[in-house]
Structure formats: structure tokens, C-alpha cells
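So, here's a batch of structures to check.
What follows is calculated from the coordinates using simple rules that are stated; it is not laboratory data. Computed from a predicted model, the values in this text were never measured in an experiment. Cβ atoms are built from the backbone, for glycine too; each structure is taken alone.
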Structure 1
């Protein structure tokens, strides 16, 4: 879908504005010290680098405007416009698209918070500013939809964006760190050949458009939840959600086509690569941390137990 195209364009542009790699998180720091307030004391002494902040705002704003112009040119310019209207798409695609909005808003918020912290803004304030930025970056998509004859402004999309963005600061409010990380995976399916204009004509289009192949995960950091359990720091457990047999958006449309759309639920181990980051004291370490940050957005292939509606339990030696 077009919304995913904009999401990833915006994500790439925001990533390019952050000169420093994502902030190094020392996984061996003492949690009790943080709870006692040492982090708040350190934040209170931070000095904002105003020049760097201005640079981020200027180049980020230019990139943001360019992304919106590009989005309009690619998806809306040749469509008929209409007076602003609302459209309820909440029943569509078994809500897989809503998890896409949730995931993207979280990742944009997380990256934005790193940018704000890198200029010296206090940690707590950075999380909330990042969440606001992540949510607002996705709002123009809905405004464009509202004036497009083919779509309409979707409150359910806005709700998914807001909830995804809020997951970041709320975790810091409760735990002072991220313990639940949304992730994404994709595998190709046979469904795009049935409706290539809707589901994609090539693998790069299918990643964005074919909801049958998309899976969204919530990766739980077991070490941070149970630090005295002896669980390896890098080992997480993840819950996934997807759906299949969808050529059309609504269940009734798929049934008319002869397909019974169904939901899929997954349970699998996961790797938390953030525990392998190094202090950003060298250029090589910064590159490593940046690569780990990007790869950590994805749920890597792993043995997976699934429950599929109408089909029961199924085990995959490797699922992606």
C-alpha cells in the first residue's frame, strides 16, 4: 500500500539526518542506580547543542517536505480529488495494515528520540518528543487520503499511529528502557499474481503491498524482565501476527472470490542485537551499532509455532 511507501521514505530520510548512530545503551549498567535517579541527575546536567538541533530541524524539515511532495506525485497526482471525507477501513486486511502503521510509528519515534538525545535533550523529554514526531510524520498520508476519491481519512489508521508512537515513552515511564520491541518480517506468496496492481508486481512492491506475506512481531526482552534468571541477554521471545488468503481487503470480498481469509498467530525465539552494541568511540563501532540497529528492526528466521484459524497448530523449522 502507498502508506508503507511513505513510511519507509520518511524513515530513511530521518535516519539520514541523524549524524550520530543510535545511542549506545550499556546493557550492563546497574538498573538499581537508574531507578534511584542517577539517570535523571545526569539528564539534568545535559546541555542542548542548539546548532546541532537547528541542523536536524532544518534538514529533517526539508526531507519531510520532499517526502510528502514525492508521495503526492507518486500516488495522488493522477487521482481524482474530492471534498474531504472519512472512510472506515478498520475491517480491512484482517488489521494487518494497522499493525504496519503501529510498527512504523514506533520505529520513527524511536529514531526521533535518539536524534533528540544526541543533541543533549533530556532522556524523558526526548522520548515524548520522539513519539510526537513519529506520529505527526504519518499524519499527511491520512490528509492526502481524505481528499482522494479512492480513499478517505481513516481514524483507525491515526489510532494505530498514535498507539505505536506511545509505546516508546510509556515503556520509559514504566521501566526506564525498551523491553518490548515491535519487529517485521516478510515472505513472498502466490497471491500477488492474482491481483498484481493491488498486491505488487515485483518483490520490492510485494513487501509493501502483499499483506499475506507480512508478519508483525512483539519481541519481549527476557533478560531485562528477569535479570537474575540466567537467561542470555540476547535471547528474546516474540509473539507474531499475520493473515493469509487475502486478495481483496474485506472478508466478504474474498469469500465471493472463493477464498477464506484467516488469521495467524506465532510464537518464536528472537535475537536482541542491541546487547552487542559497542561504545561509539570509533567510526567502526558507530557503523556496527548502526547496522545492528537496522537489522534489529527485523525478526530473523527462527523455529516457530503457529496457530492458524481453522487449521490449528503448525510448526515451522524456520519461519520468516
Structure 2
């Protein structure tokens, strides 16, 4: 069935992340559309610009939860000159607490001025995990990804995280930006609940990892799913000036935006695929959540992939 989303239905019937379906992520059931936290602090965190208003970002996170989002992806290195994504999430989720699975990442590091620093060494990871715990106001982390920082082997780093899981500081482990061989390497050390690699329409370099995750029952959580091969870290182009004719045609047929079609295509890659689109704008948040209700036909998928 194709669900057509338009402005009239959005006013009378707000979208809900439950429409995207669910996945068992570790010991938690999450809706397949979640929220990425990178943009909560404003674009100044990575690309220059003005820090976002704190109260506005807190309200956006709470609105996401009201609309059924129960999976938020963040990191201690998501901060701008004035804002920390983790601190915003901590404040926003005070009324909800254990209703939302929070995933974070370790490996990359930034200094206090925001410049990228040397990647974490295995012995640094406990401190990085504890910093996430402090910022989020929690006694354990639901899910921690080890972000591969161009290491040939991730065994030593992942083993360090496995020890922290055994100590009770982490509930579930994931890996990010890994090859199929590195995923296998991690699985020999400890259970892997999720993999986070760059992937999207027109950017299928992680297709083999996606398939491996599906076969193993591991969640695949792509980043840059909306931007695809055009990803630069900047916000998606609302003018659609860079979209192919095929993406535009499918979007028009469903009465939705091309960004929503890209998210719908991502979710159509398998029941184990989750989406974590990031935004700082309430209207974009609702549009991203609404994309979880779009059902692409086989012909839609073929047309998009032919592009």
C-alpha cells in the first residue's frame, strides 16, 4: 500500500515514528525512525555558523519523543561554541528517562576549541565513556559505537569497550565506519548490536556490510541517508536543485519531498535498517518522521536505483 502524505493530513494527523515499524535493538524495541543529534547544537559545531538556541533544541527533542521517537543518536564530540548535544538531550529527556534508547560514539575527539584532535587510544576509551555518562546524566550507556578512525584492526579498541560493557558502564556495543572484515573481527570479541556506516541512495559503498548485518540480525543505522553521495555535512538542499529526475518523479507521485523519498528508500533496504536523520527544525523533524509511513512500490525502488 502506498501512503500519500500531504499538508492537509499533516495538520489533522501528526506523524508518528510508530508508522515506520520496529526493530529489537539489543534488549530494547525501537521505532525505525529515530533522531540524529548532530544538528541540535547548530551548524557551528562542524561547518561554521551560529549556535542554535538551547530552549529551541530542547523543545525539538521533546517533540520528537511525543511523536514516537525512542532512539536518539549522539556523541560527546557533538558540540558548538555554546552548546553540547548530550547536555541538551539530558535536559530534554528528564521527563522521559528510560523511554528512549540513547546511542553514542567514541573514537573521534575534539579539543575545547572544537578542532579535531588525535583519535582515542584503547586506554582513552574509559574516560570518553565516562564523559558521555556525565553529560547525559546516566549510570550506564544504552549503546556505544566504536567509530573506526582508519585503523586496520579495531580489535584492541573494541576489546576495551567490551571490558567496559562487562563492568556495567555500557549495555550494548556497536561499530561504525567498518569493513565487513572489521565487523567480523568485532563479532569474535563481543556481540555487536548495531553498525553505523555511511549509506544512502546513490551512495551504496556499505551495501556488503548492510547485507551482512541483515544475515546476522544486526541493526544497520546509516548516516548521511538523506544526503547520499552528495553528503558534505551541510544541511540538505531544500530547492531540490541537485536531485535526479527519477527522485523528483517518485516524490511527486507520493506527494512528499525528495528528502522523504530518500529516507523511505533507506528504510526499504531491510527490516533491520534504522534511520537517524538529524535536524534542528520542527517542520523538518515532522517530515522526517512522516517518511517512515511511506511505502515504496517495487517499481518506485527500481526507478530510484536506476538513477
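Ranked by distance in nm of label points 7 Å out along Cα→Cβ at positions 76 and 196, structures 1, 2 are led by 1, which has the greatest value. Given -10000 as the derived value for helix-only ellipticity at 222 nm (-39500 (n - 2.57) for each DSSP H run of 4 or more, over all residues; to 500), which of the supplied structures 1, 2 does it correspond to? Label of the source structure: 2.
For distance in nm of label points 7 Å out along Cα→Cβ at positions 108 and 284, the calculated result is 1.6, so let me know which of 1, 2 that is.
Details: 1: 3.7; 2: 1.6.
Comparing all candidates, it corresponds to 2.
Largest in Rg/Rh (Cα atoms, Kirkwood Rh) among the labelled structures 1, 2 is structure 1.
Set 1, 2, criterion relative contact order in percent (Cα under 8 Å, 6 or more apart): the highest-scoring structure is 2.
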